[in-house]
Structure I
Amino acid sequence: MKKIAVFASGGGTNFQSLIDGVHKKELGFIEILFIDRESAYAKERAIENNIPWIYVGKKKFSDNESKTEYILQNLLDHDIDLIILAGYLGIIDEKIIRQYDKKIINVHPSLIPKYCGKGFYGQKVHEAVLKNKDKETGVTIHFVDEGIDTGEIIVQERVSVLSGDAIDSLSSRVLKVEHNILISAVKKLLRSDI
């Protein structure tokens, strides 16, 4: 059975959709959760589902190199097949990216190349969509490379922007799409014998 590591920074709703996918036997096995914020609710979801979790925030490490080595060693020790960044705001070091080439994916709440890269995450993406009066937005699942949101696109799905949309209503609809296409992308990748 394929082993998955998930990285999260916040509430962990994408993490929960992955947990649900495992319970429905649609996915492999979530081996471990990495969080970079002690307050991340994703940690509570891990505890509720008996998934080991590790804190990898800045407070724990004296420098980036020791953090990278710690994460990499844990990934190797757990024999991880696929890494999923599910609302993770940290940057994955290029040493890990090279070790897990085409085995790290990210969920981004826009149709890349729009509203991506440095400074575009979470609500900031939806703010930009509404400010620019875009008629549509969407979700992108992509491989992680050494840039920010520059990796090869795996799948995208469009979401219409409605006339009365505010940040909350738009982000809620985008999040539902994130949950669905994340599961389908992970199933596809696991079947492709990564």
Structure II
Amino acid sequence: MEAGSGRNVDGYEFIDRENGSIAQEEINRINYISSRMNDENPEAVLSVYNKMIESNTFFTPIGLEYLRRLQAYLYKKQEIEDDRIRDIPVIVSYVDLQNQLNDKKDAMRQEQARRRRRVKTFKQEYKTSLMVNLVLIIMIIVMFLIILKSDTPNMINYEKAITNRYAEWEQELTEREQKVREKEDELGIE
């Protein structure tokens, strides 16, 4: 028998380390029984075989495989009647295992469907968000254009507006001074 460690034991891969450990214990039992059993005495082999079946000594594939080898050995021996050789009980419910596997498959399908819905929802939300952002950007650009074109001073064009206003005042003052000087010249006032 080839011993293994963890999940892989004697050519079998078990679902977890605990099940692998149980299989390893069965290998140890098989080695112990094989070392003590007299293979030359078919009656002794039959007795040990039947006791192992009665006590459910083995239930992993490794132990069941060992029982199957003993059973085949006993069927070959002519001194043992076939009806004295018991069938090997399989204590695992394959219906339950199949139902568990089907439940896992159903759960995986449901999760995949949820992911697809999430992706679809995300795509829709992304498109909506993109459209809203574009509308907001366009609105901001329009607001800046309105502010730039406006005559009213604001944060963006205040410097220009104030400069223009001072320029107008200066021009008005220059024109008034010019008119006042012309009047003074007409009246002869210095």
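Derivation of every value follows stated rules applied to the coordinates shown; laboratory data play no part. As the structure is a prediction and not an experimental result, all values here were calculated from the model. Cβ atoms are built from the backbone, for glycine too; each structure is taken alone.
Side notes on the structure shown:
- With respect to relative contact order in percent (Cα under 8 Å, 6 or more apart), the largest value across structures I, II is given by I.
- For -11500 (helix-only ellipticity at 222 nm (-39500 (n - 2.57) for each DSSP H run of 4 or more, over all residues; to 500), calculated) the corresponding structure among I, II: I
- Set I, II, criterion distance in nm of label points 7 Å out along Cα→Cβ at positions 90 and 170: the highest-scoring structure is II.
- Origin of the value 20.5, where mean count of other Cβ atoms within 10 Å over residues 10-17 was derived from one of I, II: I
- Which entry (I, II) yields the derived value -0.79, -1.14 for log10 I(q)/I(0) by the Debye sum over Cα atoms at q = 0.11, 0.17 Å⁻¹: II
- Comparing mean count of other Cβ atoms within 10 Å over residues 34-41 across structures I, II, the highest figure comes from I.
- Value 2.39, calculated as Cα Rg over 2.2 N^0.38 Å, for residues 82-129 alone, assigned to which of I, II: II
- Label whose coordinates, when distance in nm of label points 7 Å out along Cα→Cβ at positions 74 and 162 is calculated, return 3.9 (choices I, II): I
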